[in-house]
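Bear in mind that the values in this text are calculations on the coordinates, not laboratory data. What you are looking at is a predicted structure, and each value in this text was computed from that prediction instead of being measured. Cβ atoms are built from the backbone, for glycine too; each structure is taken alone.
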Structure P
Amino acid sequence: MKKNKIVVAGNIVVDNLYPIAGYPERGHLTTITDGIGQSVGGAVCNVGIDLKKLMPDTEVYALGLVGNDESGDYAVNTMNDAGINTSLVYRNGSTSFTAVMSDINTKERTFFQYRGANAKFSEDSFDWKDIDCDILHIGYILLLDSLDEEDPEYGTKMARLLAHAKEKGIKTSMDVVSENSDRFKKLVSPALKYTDYCIINEIEAGQTTGVELRAEDGTLIYSNIRKVLKALIDLGVSTWAIIHCPEGGFGLDTHGHFSSYGQIKNPKDFIKGKVGAGDAFCAGVLAAAHIGESLDFALKLGNAAATASLASPGATEAMMTIKECLDLADGFGVKELPEI
């Protein structure tokens, strides 16, 4: 029976935003410009708030740990103000924070992350009787130290948690953080066996499967996209394997249906920041799944939600309802993709 409830679990972060005049070379100086700000971040805050804005009538719960500090108060209050139920957010230690360096020229950003309370989040942090929902989304693998630990039966503690959710009839979704490491196969692959919706970017997908999706010059290797999606399905994804990147979104379901949707055309000066675009795409896909739409629709809504998020320097401020996002996409138009 549908409950009209989604739980978003994992990283709860306070982002300290620093606009910079350009990213310096190692050992050199750059200028922090006017516009220093603070916002919430991480999968729980970003995806949770985006989902609530996309679907105002759906119950969205946050599940995670924040500290007994002002940053923890700020994170909880911000989510409450956005209509998120925070009864499953527990207080322990110091709140995780990220120093976000945002280049005012290129709009690219770099993150310096303090793990804090997030490192302690695990299945022991909550009671399953409280998790009565349609979809459990959790992120990010590689940034939740306790859940990234090895498990003798499931491979990782994250995989165990997702397996227990599926045993209770809950649809599962997971996301990964991008990092330059060799940990992907070891930590991501076990979780995929218990994942209904895998929604990750092209770098994460390539590192998980061992198939490159970016050439040395930075161009997307379109010819490898189907291969990578099929590899994710073969690793255990049970409904949709989806890859998002600046060029668009690509997906494969377990029936072999492949779909793609190109980058939405942005008017000049539309982009104010790229923080949270990946989480916005994820929220769009989850919203489509929640209302029973197709993979094709999910990719369009994911791209539309990601585009909507670009209109604000913060991660979630510019998010709109499903209809408004789709109207935005239809009004802007979409760039054509090559044959894949």
Structure Q
Amino acid sequence: MNMSFEFLTRGAMLAPMAGVTDMPFRVLCHEMGCPMAVSEMVSAKGYVLSPKDNRAARELLAVAPQEEGAVALQLFGCEPDIMARAAEELTATRRYTLLDINMGCPVPKIAGNGEGSALMKMPELAAAIVRAVADASHVPVTVKMRLGFEAGSETYLTLGPMLEQAGAAMITLHARTRSQFYEGHADWNAIKRLKQRVSIPVVGNGDVACWQDAQQMLEETGCDGVAVGRAAQGNPWIFEQIRDGLAGRPLRDVSPAEKLDVLLRHARMLAALKGEGVAVREMRRHIVCYVRGMRGAARLRTQVNSILTLEALEETLSAFMLTRE
């Protein structure tokens, strides 16, 4: 399936993160210049076997009108037929631009089921999944993977060409092994080696925390694009900074008032999607990231952990941020 991946030239992608890259957060990132965002990972088996109108599914699969054409759905599973069935149904409306297959999640409950990063240990099965999904999907299929499962493994060099041949249209390489989880340094040389091994676009992921990192990764590896994950938590402005920095434009400062506005909008969008109680609880981990390094951040974290209503959360955040002007 042909597709232009020109969005890779317009700044950094938002990498998928469980519990983070839901619709409200993606919308904020898009507003800050993110050209393509990937959803939280969705279980193919869970989708196929569960009622399609349940609230959890609606929340997980929600796409805002302003992000249509710039969002990818990430799917995980280890059974080709189940993955293909979910892919066919989920992409039929084409509200997602891409369908990304998760071969990188290191969490034990995922890898322990033979899903996520465990597929790095089973290249033939991984390729069979891509082939089945590519045949069933209405949109191009991409893959996000790691270097391998164990420390020192280089499965990606074998698997990359196999996935390309099976129908993958793009590969995002998180340049760590599963055993590293998110520790240590990402091996950017591996991104360069994969780029030399396949002819489809390669996106580098790992240790990009500013526009200079993105520029260095692009120059050192020759990759086609960059994906940002943890560095975007609490900092959707990173996409604007990467876009402008790579284009040679000056970077603007983000005022406390703007940060407060985005924080409050984040909380309100989350409440509209998931309900007030869930939103207030989930915002706690986002707030930690938004205020990291700011004076009084530790005290604020303690305060918000006991807040139960959106009104109280807004009052507390406003009092905190407006004293930073």
Checklist entry - When you work out mean projected area of the Cα convex hull in nm², for residues 155-282 alone for each of the structures P, Q, which one comes out largest? => result Q
Checklist entry - A value of 26, 25, 21 was computed for semi-axes √(5λ) of the Cα gyration tensor in Å; which of P, Q is the source structure? => result P
Checklist entry - Ranked by FRET efficiency 1/(1 + (r/R0)^6) of positions 67 and 187 (r between Cβ atoms, R0 = 30 Å, to 0.05), which of P, Q sits at the highest value? => result P
Checklist outcome for this item: helix-only ellipticity at 222 nm (-39500 (n - 2.57) for each DSSP H run of 4 or more, over all residues; to 500), calculated, reads -9500; among P, Q the input was structure P
Checklist entry - Given that distance in nm of label points 7 Å out along Cα→Cβ at positions 291 and 315, derived from a single structure, equals 1.6, which label among P, Q identifies that structure? => result Q
Checklist entry - Taking distance in nm of label points 7 Å out along Cα→Cβ at positions 115 and 171 from the coordinates of each of P, Q, which one would give 3.3? => result P
